[in-house]
1. Starting from the value -8500: which structure in I, II was helix-only ellipticity at 222 nm (-39500 (n - 2.57) for each DSSP H run of 4 or more, over all residues; to 500) calculated from?
2. Starting from the value 152: which structure in I, II was volume of the Cα convex hull per residue in Å³, for residues 433-520 alone calculated from?
3. Who wins on mean count of other Cβ atoms within 10 Å over residues 65-72 among I, II, i.e. which is largest?
4. Taking mean count of other Cβ atoms within 10 Å over residues 209-216 for each of I, II, which is largest?
5. If Rg and Dmax of the Cα atoms in Å, for residues 225-360 alone comes out at 14.3, 41 when worked out from the coordinates, which of I, II was used?
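The numbers here are math on the coordinates, done by the rules we state, and not lab data. Since we're looking at a predicted model, the values are computed, not measured. Cβ atoms are built from the backbone, for glycine too; each structure is taken alone.
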Structure I
């Protein structure tokens, strides 16, 4: 029973054989296959379901789910509760009426699971009593009732089959836990309930939530560190229950956004890192579980012991661990008005976009900044315009960016309010389906008497995300060098070469590829074009912040959309042909970075990333030989410190050998559990189609430091 990695290293063994077998079964699809046997439950349509208001329909769907869903009990499991309906895996509320599924579900959110640990579901129910005058409260109270029904079914089922977990459920999650085991059970059961009802939430700061319980148990001798590792491992293993043995190939499995954030400071400014932090890293290192992508909050005071432990785990590949620059992100959040104390609680939305857990409605809208330049501004492929200087071209691009941002704000923010007879009063439109399970675990929905999709949360955040910025910057640089500075070719002739996909212009194409230094090589001139795009875009977005209750912030991402965009993109001035896979997120265009990972980080950090409040992701790929041995650990630690010192935002580091991936492509049956980082998520490599696999294999950067 070997849990493979992309680097050929042998994983350590700390967990019991029974726990490792549980992980093996889960990672190979045993429980995901089981979930697909029952896709959803049927709602009783005899009570005029079709004529009910949507919120009542939603309540009936949740009621049917908790009463009719299969229960799953596994011999030896240390926490119980399971999301057993297959349609939930497809981002849908798994209840249907007359054969049709009724509602979609919610993702890109991290719920307030910490409040469940602090006050229990009973405490949340008591809070609802303060808002009985608000009609919306009745729907939230129904969710609590439905939770009790599901809980009671598990309580009865575990009485004889799992007495240990039965005793845990006698208290949690309705009352605050008293021990580490109760806390893990409470967190899992609540999370499993949100998944059962179709939602994909992040977990949040698991070490902050669980650390004090473990510290107490260790101090009073009721639990050993090895016992705690076994319990927490079952949490992670159960999070793989949606893996199927024969997942349809596409953009990968494990895209359920159940991200975890480790370390960093708490609301009082104290470092969170504790025993749970290290147990999580132990479990990921041993089992290679990638379904909970992990981001570690780093700051200038982060202990070298933690940095070294992160590096040790990263060396196994899989891209499971990424890092945040905590101090920069806190400055970023405070710059747009977040309370400094509240900002310290930040996690992410289940990918890597920053948000405050349990308090935020978040949505992002990506667009292709490269095609905006080449097609909208220049007019390729059919009607290219002529520009007589670089600044004329730049001004046209800036004007198009401004037009896009202004229209986006108008269409998605100003028009997100209903007409009101009171000037200046904001009245929200409903912008999504009923989502009372999400609203229950989101602060201020009850207080405001509004749903998650109607301005109920404390923060409503909308973020346009620019993609292809490195490609656009490189293209501007190539045009400036070839046409206006060196005057090697006229602008019109270069555009003609692009319109024919460089056919007949191979010498010029090679010159464009090889004589111009591009973003990612720590060249100030080359990097300035990308930085200028990002800074301009951020300023345009932030100019609208404060014009409405919506927090309107910029971000930089593609999330793999360079695959979807490639067929509609035109050839580039930097020499790439039509159909090439270009830059991911804020990373260099593949093949253009030649000076190693440190140079990539230096280029990335030259933009003012404080302005990119939603986030700017950098993907770094390293070869196993560059991180081997003690020197490799030290090199990775140095890379993290460089990222912090220079002002990075978010960095995903994957260590892989292309030879291993090519072998996995040829023999997928031998690599069922092999994980790679895709973008905001991880996936088993064999569940990616060829285009996505090509993107991973070809992705930046350099491979050395």
Structure II
């Protein structure tokens, strides 16, 4: 048996202070382009004759104070290598790509769009974007599709990441937007980490917790709720090794105990919330013994967690994909918010429900309208007043924006299966690794007449289904803004030249808008001008950027929204809802009594195990960047299948051998890591390794597309699988995998 404890962030000196101005420096400063922590970086130019920029933590960035993880420290190694430098086209995906000019590329896209509008209508066009976009990219893509073309079919990989948090916050508090800040990590008495391996996925935040725990061990208690033992749970005072898909039942059980122990803040509940009687009635049925049986936990641990919550003056709950990527993701987010509301643990230091975003600008994308239901400024396409406000700001005629909700990510796949999309435009993301049911995605994309891919890197998995590749300038090569998980807005400068003919995504979309006849609406001279237009549109909204500009952010450093016009630098709100008033019709938050549903695909006799997926510290998403860094590849050279010793013995598996993993959608082989750190009945694979990697392990081929009915977020954390010993050689492995996939397909 083996135990792997990941390497934690690079230890760098930490500066004191908070919202101070950046201070004098000749080095460019930026926000790290990896996870949603949004750490500040200082970038040092290449040495004479070299091409590699080096990165170090920016001590003046208030979100990270000089800390940086191993990915951020090596991001300079990823900027110049394996880049796509010119437009490439092929008429069929069974042909090789050939270089074409930008003029030819735009002519192809314009022709396709005009043909689609004439023959099929605007709904035949869809864009799938990314939290790798800057706000300027998000904003112009949405303005083009939703305003100029009249299609709301813009979705982004936030659908896979944060859409359940969006819905959960909105239905409970009246709006999207985390109410907390990173300083709450220093003030909380109890931190509950549910569905997040923070040590690997948000390592700089975890280091902040650890440092406090080491210096003042009695001031902080950490509880982790996760089916796996991880570097996160290693630091916990209490680890609840819960069965996958049962988090909501556990939250109800905690609520039942809070009521039983008289720990409800009734004055706050009566003054600030609606729905408590129905919630209390639901909670009454979730007794500790019932919850223990349902969740596979010890009753004493459930009671201890409830007692810790009740006795703590400041409770902070952090969560990420383990909550959001679930059939009941939105309900579970509301379940977390319920506990904070009924105990008054919100809107004050160290307390609140705090979602940790996965992508570096997933927060900014939501602010810019980057999902199929949204418009900029946390507006909704289904609200006539919201559409009219945006149409006026965009200078489009009334009625230009469709009242019809656009296609979410998986609905775009289904539309291609039915032959309903004429153009699928993917930008700054790699869905042929990150989406579930990958074989189905590949087959659907192959039916679309024109698949366009804006991409910085050559040879990604999604390029295999594309007809037109557009070379994209990435972070470091284009100026713009990102918002991190604590609502902090950072300016990211262009400090190096794009390679070859690469262009910023917003410039590509704006040029297309002009060529389609919307010269006035897309006549931008700079990214600063784009951001100014966006910021003005957020005035009066919760996510108010109207007092911000590129110049202010460059001069005074990162700022938190809401930041209305006239706000002094450093005076943005660190916490929301400090007065107990919420952006709802009556100013009250809503408590939700949602019955637990369990897994969308529970295990059965044929597929008796639950496969859960996650990330490694050294890799990012689909490895388009991190696979280029030898140091990171050495740290995590291959995907490992974590199997509990009981399951390994039951299915004849040994440590280091290959296993055949099969679900209802396909099969793959993976190297086994026998470990007591995964609970029996559950196995784990990382999601990073796609078909383009030297040692592929396409975990998402096995995952299903079923998900939360409210958010549309797929349940990427749980699928029913079976295990068997794998082949002994690579050639046998490929043969077995093909055979297993064919067998699976024949049964469905």
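1. Numbers: I: -13000; II: -8500.
The read-out comes from structure II.
2. Details: I: 183; II: 152.
Considering all the candidates, the number was obtained from II.
3. Working: I: 18.0; II: 24.0.
Once mean count of other Cβ atoms within 10 Å over residues 65-72 is tallied for I, II, the winner is II.
4. Details: I: 19.9; II: 15.4.
Top value of mean count of other Cβ atoms within 10 Å over residues 209-216, among I, II, belongs to structure I.
5. Details: I: 15.8, 47; II: 14.3, 41.
Answer for the origin of the read-out: II.
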